[in-house]
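Visitor: The data blocks that follow each hold one structure.
What follows is calculated from the coordinates using simple rules that are stated; it is not laboratory data. For clarity, every value in this text was computed on a predicted model and none was experimentally measured. Cβ atoms are built from the backbone, for glycine too; each structure is taken alone.
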Structure P
Amino acid sequence: MPKWVSLTKEAFLISARAVNAQFRVSAADRWLIALPLHHVGGFSIIARAHLSGSSYVQYSGKWHPQQFVALCRNEEVTLVSLVPTQVHDLVIQQLSCPEKLRAVIIGGGAISTCLVKSAQALGWPVFQSYGMTEAASQIATQSLELPGEYGLEILPHWQLSTDPTGHLVLSGPALANGYLKRSSEGEWSWSEIGNTLKTRDLVRLSQQGSRRLLHFVGRESGVIKILGELIYLGPLQEKLDQILLEQGSSSCPVILALPDARREMKLVLIYDSGDPEPWLSVYNRSVNSLCQITETRRVPVIPRTELGKVDSLALQGELSR
């Protein structure tokens, strides 16, 4: 059912000030908006440009890696936000980074270490971030000084903690007011967030000198049990992604957990192109028996959102046909 997140203008401006400070954005910079403006990832760039006096250009039309690189070069773009799927396309096509681009901020989902390294080898200055719509964009972002493996630096306007189960609890002045939800009967209702938001994300918090750091562990929905053992889907998907990159495959299959009468859950490979056998055999040899993929299913197209995330509901509907 449709759900809108209520954010104030001030929330966007608070977030923009923090990101501008993190990346030392000035009037000399030029942004490229390559994400939809009706998502915080795209709209927040306008707020950053407004406060810093920097200019921006918007990418229009269907995503095309070569056109993106040409636009960056022709417009002398210095800053851009991308999602992991877009970075994957740049790496697979072996496209080098334009000279003027000094930071590529990655949001919209976790990016694998192997994809980061592959992008960096092509010259792309990739900086990881963690955020959500309810936060008007970023919560924690890779520092210019610290490599990503140290963790993501928590932006100064956020107060973070974890509950006993490791779930992130968030509070701060850029937090959304609440949700406007529509029922199956078509009626709208208001749900207030309050001063704190308990998320479904599992994180670890640490300190490096004066820097507060966040380490993303996984999402609640990405933790399953097979024969009584906890299995984290994120690292398994990352391992598969690494194998695909090493083999130069442009395919983006998904590891999905489905119910199984004997094992509680089973791991299924969902793909929409190519022959999965070369990747699957390498993957299954590299993991223990509980993490092996026992079934493959081909779909016409893996449904994704505008930000490149797998549309889980649409995929489940596709599999049930």
Structure Q
Amino acid sequence: MTTVNTPSNQPGETDRRPPLALIAGPTASGKSDCAVRLGEALLKQGRKAVIINADSAQVYADLAVLSARPSEADMRGVSHRLFGAWDGAQSCSAADWAAAARAEIAEAHAGGAVPILVGGTGLYIRTLLDGIAPIPPIDPAVRTAVRAMPVAEAHAALTLADPARAAALAPTDTTRVARALEVVRSTGQPLAHWQARLEGGIGKEVDLRPLVLLPDRGWLYQRCDARFAAMLEGGAVAEVERLLARGLDPDMPVMRAIGVSEIGGWLRGEWSREEALRRGAQATRNYAKRQFTWMRHQPPADWPRATPETIDISESFVFLLRH
């Protein structure tokens, strides 16, 4: 992933590159509030700020409550973009989001504003900064055949067609195994071949100023539990009722969002409200754990890390706020 362009390691270049702030971290880590605080600090200097969503759940209009999308009050007068921008019937891929984010960032720069990316979807962030593999469209017949295979059979086939990729994937990872197999069968090249040809990333075109939030895990899990409980009391049930009434394909991303199946099971009488709460809180903690692990290991070592309790916006973004 793109390294940070600092004045010390890129002399004379960063002043010619437009700024891009990035605040990343697991769910419930306080990213949104941190982004708004940075936006407020910029506004106090008489500068414009635009917060751009980089969370794969908050892009959907149908998930205002379950994605903890910021309310107008939460935004505190700072412009927000790509929040609730996709209808649940339309899947938002990493490529879709990156294209929209590039456009929002360019518009912010053209208007003299500082764009602030905020979110915890690592694939979105990686795609925007580093680019995406130019994989040709998959043959529909190949996709249908591969997706119909049991995962064990698909993994065995992948071991023959792309042994390196098969060895890197869990044999039970249905989605990634199928994707790797359909790519090699449809294009004649393994996934690694295409991933080595990333294109469209903007990481080298901007003066990136990132901050990764890595809170204490006990504190984070308590926040996850409290957040899901608050969602259950604050409109999530009605949100799931509306979503289920749409009759969308259960494989759509919006239908696989945390809380939809857990609350849906309760609404169908499959388990109690207490069980829905337990399942939802556990799913949120599991997701936060995966995000935490990704944020700790995947971003470059020179990306600053901080805990929410120790963040000082003026210090964390000192160079950005001086310009």
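Visitor: Tell me which structure, out of P, Q, gives 3.6 once distance in nm of label points 7 Å out along Cα→Cβ at positions 217 and 249 is calculated. Walk me through the intermediate numbers first.
Guide: Values: P: 3.0; Q: 3.6.
Attributed to the structure labelled Q.
Visitor: When helix-only ellipticity at 222 nm (-39500 (n - 2.57) for each DSSP H run of 4 or more, over all residues; to 500) is computed for each of P, Q, which one produces -8000?
Guide: P
Visitor: Just checking, which of P, Q has the largest value of relative contact order in percent (Cα under 8 Å, 6 or more apart)? Don't jump to the answer; show the numbers that get you there.
Guide: Numbers: P: 14; Q: 28.
Answer by largest value of relative contact order in percent (Cα under 8 Å, 6 or more apart): Q.
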